[in-house]
Every structure is written in structure tokens, then in C-alpha cells.
1. Match the computed value 0.35 of FRET efficiency 1/(1 + (r/R0)^6) of positions 49 and 105 (r between Cβ atoms, R0 = 25 Å, to 0.05) to one of the structures 1, 2, and report its label.
2. Mean projected area of the Cα convex hull in nm² was computed and gave 17.7; which structure, 1, 2, did it come from?
3. Give the label, chosen from 1, 2, of the structure having the highest value of mean count of other Cβ atoms within 10 Å over residues 25-32.
4. Hey, helix-only ellipticity at 222 nm (-39500 (n - 2.57) for each DSSP H run of 4 or more, over all residues; to 500) derived from one of 1, 2 reads -15500; which structure?
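Throughout, read-outs are computed from the coordinates displayed, never taken from laboratory work. Computed from a predicted model, the values in this text were never measured in an experiment. Cβ atoms are built from the backbone, for glycine too; each structure is taken alone.
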Structure 1
Amino acid sequence: MDGTHDEGITLIKAGKPVPISHLSAAELPIAYNESVRIAPKPNVGPADAPPFDRLPEELRKARKWAFENLIAQVGLLPNGLTAAESWRQEFTALRLDRLARPHPLGALPLVVLERTEGSDDVWHAQQLQLAALSSNGRLIRAEKSGHMIHLYRPDLVAEAIWDVISRSRDRK
């Protein structure tokens, strides 16, 4: 669901966004510190802000409480630079694998759900590349959906899960 492409996480290097998968281990601390320095303070917002207004009231309150506590206790990125290095290694490996050969996931049934609100041509191209990780991959655009597709379009999420299960069974 609205998956993060290996070039989708960026940090600031010399004032410009650079995919974390393009940074070396030596460049990461500098880019991380520059990004943290200029990043706005996270704002949880009201419990009933869209799309969370689709949740039952008790879940809205619990989500807001949990997110506020996460930010207060560990910040938005727990373990800071350690987590960023982990992400750098993971996204670099994914990028190398994606570029090394077509369909690195083989014919594994795959459905990529893409939001339509708040996306652009670059995001769309990245979602197409994610779907192409498998020769049996499909991209479905979740119309009128933001990032939390499961809240905007739970019907589409359920259909995608069923589609993958069905195609997996058909392969046996």
C-alpha cells in the first residue's frame, strides 16, 4: 500500500534532497544532521483529522496518544543515525537488486496500491517500478485516497489481498 521506493526516502545533502540509497556511509551523518536541523517539528494534529476521522473514536484517541508519546520519548526517527544507517543499507540493497535484473521477485503475485492524492509523476513512476519487481505484479491506483489507503479504501485493500491469495493458489 503506497509503498516506499528505494529512492523514496531522501535526506538533505548540500541543500538538496538526495535519495538515502545514493549516500555512502561517510556521507550519511552529514546529510542526516542537515536534514534534522531543517526539519519542521512533527505535529500530530487533532485526533479527528482526516483520514483518522474514519476510525472509531476510541481508536482515534489511542492513535493520537501513541503518536504523541512516540515523538516525545524517541523523536520521529527512533535511534536517529543508527536507524538512518539501517535504512541506507536496506534501500541501497533494494536499489541494487532492482537495477541488477528485471523482476527480482520472479513471478511472485504482487499488487501495489498507489494513492492518488498528494502524489506526482515521480511517485507514480516509482510505484510502477515497484509493481514491476515481479513479472506477475499489478499497479492499482486508489482513487480519492491519500497515504493511508487502508482508511480511505479498505475495500480495495481487501480486494488486493484476495487477488494475491487467489493468484498464489493458482500457481500451485
Structure 2
Amino acid sequence: MLESQVKLLSLWDELRIPHEPHKQLFGMTLTIISIEVNANSLTFMLPKQALDNLLQELQEFTAWPDRKRGASWTLRQWQRLAGWMNWCFDIFPTIHLAFNNVYPKIAGKDQSLMKIWVNNDVWADLKWAMGHLRNSLGVYLLSSVIWNVEDADEIIFCNACMDRLAF
């Protein structure tokens, strides 16, 4: 930990202010609610292991043993896949397009062990999502990290001292 962070936490200990050690993180890249936040590149991304697990799940859903017949999964497995995909919508907002056929496929069903077939539309949507996930670099907080003076609409010069600001 940074020295200043250690001093603050020591003060909190002395004042008996509760804090959880596993939440006292620091660094340029942090994983927050299972999303990798990179302060250097100004991006949000799924951690590599989480992305690999999601891609593996999509691969299993789209790997048909018999291409003519397709594959079937239980409602519970469909719901788990939908939950994973919902989780990644914050990082990959366009992925929700891959669910145009998934949600109608499971709508109104309530028997968790009921088998539901993957049809061609769902298969194509999930294959598209896999390609998008493999090639995406995450969400950039800014579309440009470096600006040139020529890019500015306005240029403002500022001077600051202890008792006033000048623009």
C-alpha cells in the first residue's frame, strides 16, 4: 500500500473506524465489481479469466453435436447464460443485440429442467457475440486520450494564486 494510505488506515484503526483490508486497493488497474478498470488506458474491461469463461460458455451453447438437429439446454442453463451476458452489458453494450432471440426463446417458461432447443437464429446471434467479445478492447472512457491545440473549440489560459484565479 501507499504510505499515505497506510497512515490513513492506521488513524482509522486508532479511532476505531471500521474498514475491510481486502477493499483497500491501490494501483493503476483495479478490479471493481468484477470489472477491470485501467486508469492508464482509461478503459473498462472484463478480466481475462472472466472473459475466457464467458466465451467457453458461449462455445458450448453453439457447439452442436449434430448440426441438423441442433442442441438443447435446460431452462436453468439458458438463464445462467442470460445472467452472464447481462453482467457484461456494462462493458460491451452492443452485446444486448445478441439477445434479440434468446429472451423470447425462454419467455414464459418456468420448469428449470425443461429442455429448450437452440435454433439457427439464436446460434447465429451467439456466434456473433463470441466474435465481438473476442475482438473488443473494452469501453474507452474518452474517445481521444491526446488532444492537439487545433482540436480545441476554445482556448482558456488560467493563472492561480492563494487568493484568486484569473482566466
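1. On the way: 1: 0.10; 2: 0.35.
Answer by label: 2.
2. Values: 1: 11.7; 2: 17.7.
Label of the source structure: 2.
3. Values: 1: 15.6; 2: 11.1.
Once mean count of other Cβ atoms within 10 Å over residues 25-32 is worked out for each structure, 1 has the highest.
4. Values: 1: -15500; 2: -11500.
Source structure: 1.
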